[in-house]
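Some structures are shown below for you to check.
Where a number appears in this text, it was derived from the coordinates with a stated rule and is not lab data. Being a predicted model, the structure only gives us computed values, none of them experimental. Cβ atoms are built from the backbone, for glycine too; each structure is taken alone.
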Structure P
Amino acid sequence: MDTMDTKYIPDNPYLLLTPGPLSTSKTVKAVMLRDWCTWDDDYKTLVEDLRAKLLALATKKTEEYTITLMQGSGTFSVESIIGSIIPPEGKLLVLANGAYGDRIALISKTLKINTIVHNSGELAKPDLEKLESTLKEDRDITHVAVVHCETTTGMINPINKIGEIAKKYGKVYFTDTISSFGGVPMDISDLNIDYCVGSSNKCIQGVPGFGFIIARKEEMTKIKGYARSLSLDLYDQWQMMEADRGKWRYTSPTHVVRAFCQAMLELEEEGGIEKRHERYSTSQKILVEGMRKLGFKTLLPDEFQSPIITSFYSPESEKYNFKKFYDKLKEKGFVIYPGKVTKLDTFRIGNIGDIYPEDIKRLLKAIEESMFW
């Protein structure tokens, strides 16, 4: 069977309007019909080509950075970074304004790392003045971490300004770019980022199964022996991939990697990150305008909003029930996300993945037809 033959791939019963996993193309799914051997040179060549292409997406200064692939979800890769880059005497400052910033802090504390958290609340951006004053006063802080696109709300955080302040005080800077990498243009060198992380099932539009860590080479050479986990040891994984050109230490998700390579090709065919960002932004604008016409209110002001996912207040009606609303939309071919904001009644709609403006227009019609309250 030809690996690109899609006739055996069933049509999706619904589109996933979520921040990942997300709807993928038939061609991404089709390439998983072939099996691969993790030790084989063909597969390792595939991995090395993928590493080079991802690095080129991240920065023009590819000679200053390196990339490591890590099995598991994006959170596994975040834990690999937190658990591998901070020395025993190190101290991490986490800027949190949502569930994923909180998760970084939880990982760090679980690993018994000295951790402090600046929590600005889910509806506000990190307090930059507080960040600067803290770094000035607390010289024990060695690392600063923040989420770029906080999908709890859809907030886009000012990673450029945070990076400037972190570097002003000589701190190692980690940015969780899981929900933005591949969908929002950036050059991590310009942003002063030392470590960032992405996932196979986000804006590059692959399927779940691995993450990737892009790191400044100079910093990676310093972290040998810091890891608090065997399987999530970032340094050892990097060394294996460097020494055996594409070899993973333990069994790699071969089908997922092959699907991701196809997704990378489709990103290139679309016109790269700039064009994908344009599509996401167009879809998000159509969504917000249409929802406001239907009487829905956005949680965030437009200037805080990313093109990845949008949070909406639930209707102020006793008849409204999210599960019933969800089920009606699912019957019409769309799956949305429940809210994740702690104290407010919301729901979320994402538009990343193999989703186009025409799909958003169909969604808006389905929402109008599903308003039972």
Structure Q
Amino acid sequence: MRTLVPSPVRIIGTGLIGGSLGMALRRAGVDVQVEDVSPGTAALAVELGAGSLPSAGDRHPELVLVAAPPDVAATLVDGALRRWPEALVADVASVKTTVLEGVRRLARAEDLPRYIGAHPMAGREVSGVIAARADLFQGRPFVVVPHAETLADAVSVLKGLATEIGSVPIVLDAASHDTAVAHVSHVPQVMASLLATTLLAPTEQALGLAGQGLRDTTRIADSDPRLWVEILGANAAAVGEVLDAVAHRLEEVRGALTTLEGDPDPGTGSRRALADLVAEGNRGVRRIPGKHGGATDAFTTVVVLVPDRPGELARLLTEIGQIGVNLEDLRLEHELGREVGLAHVAIDSAREDLLTRELAARGWRVAGA
């Protein structure tokens, strides 16, 4: 099978990302070799289908992917550049400036053109190769991060790799990448973890009142602390800058609440401050791209009550297709003791009236209809 990726590929580090890359590349027909500091982890990766263990008779890799945390990625990249003097070497760590600076310190000048950064923008709350999936990168951005000396062909190779695993390649420099991920990944992790820490205080009875909103906003708080210490530390400057703005806004909110607590006079302007916060949040969330890459302003959400019986959700999705409405996104809300689930169906705004009318005619209860 002919692919856009030079073969064989050696993956160093077989955790969630390394294992998933191996599975995705093998599915695309690429010869993948895997290695890990833990022989047991590497053996498990092989059993799960991420690649094969290298042997003495194997061809040297043409592409090496270092899938390791930012604090060790530069050392592993330098080692790979020296071990395979003809190979292109890329790291897939989630922070790029720190790794690039490390590679510049360690690597020989003649090796630098063969190094390029990358970052597949995908992950899960669970870690380790046992959680790896071949479809983890489907439809997700894959950031290619060249530096000034990077070989021109290296960008094309990494774009080809992104295409083969079903990702969307995007080229950024290291500093732009780190600022971007501070906004869309690293600060959200901090905020989710902060919110989740407030749940240590309430009683079990109070927590029994929790709804889907709390689950949505704390989902990523259940992440690997060791990994996130390294990620946040490596991107401290960019994350700190965003958090400074968050802290300033939080002080404004706290001030507004203090004013309302002591003087509920509507003339104080504190209600306006709170309303502005929520309204600006509305605008911010609408800027998050949908599945077609644009902002989500053109989509609307229809909430349908789905009976808690086998096959009902499948029937709903089938009938949405029969009506001729394309599903843009789906979120299912189901709480303990409730006899129905709530299917939050995101569709093109122009199709809302049609879907609401047709679903009602087929016996579905649409919230608000």
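With distance in nm of label points 7 Å out along Cα→Cβ at positions 113 and 153 coming out at 1.0, pick the structure among P, Q it was computed from.
Q
Given a value of 12 for relative contact order in percent (Cα under 8 Å, 6 or more apart), calculated from one of P, Q, which structure does it belong to?
Answer by label: Q.
Can you spot which of P, Q the value 1.00 was calculated from, given it is FRET efficiency 1/(1 + (r/R0)^6) of positions 249 and 281 (r between Cβ atoms, R0 = 41 Å, to 0.05)?
This figure was derived from Q.
Using mean count of other Cβ atoms within 10 Å over residues 81-88 for the comparison, can you identify which of P, Q gives the largest number?
Result for mean count of other Cβ atoms within 10 Å over residues 81-88 over P, Q: largest is P.
Of the structures labelled P, Q, which one yields 18.3 when Kirkwood radius over Cα pairs in Å, for residues 97-256 alone is computed from its coordinates?
Answer for the origin of the read-out: Q.
Match the computed value 23.6 of mean projected area of the Cα convex hull in nm² to one of the structures P, Q, and report its label.
It was calculated from structure Q.
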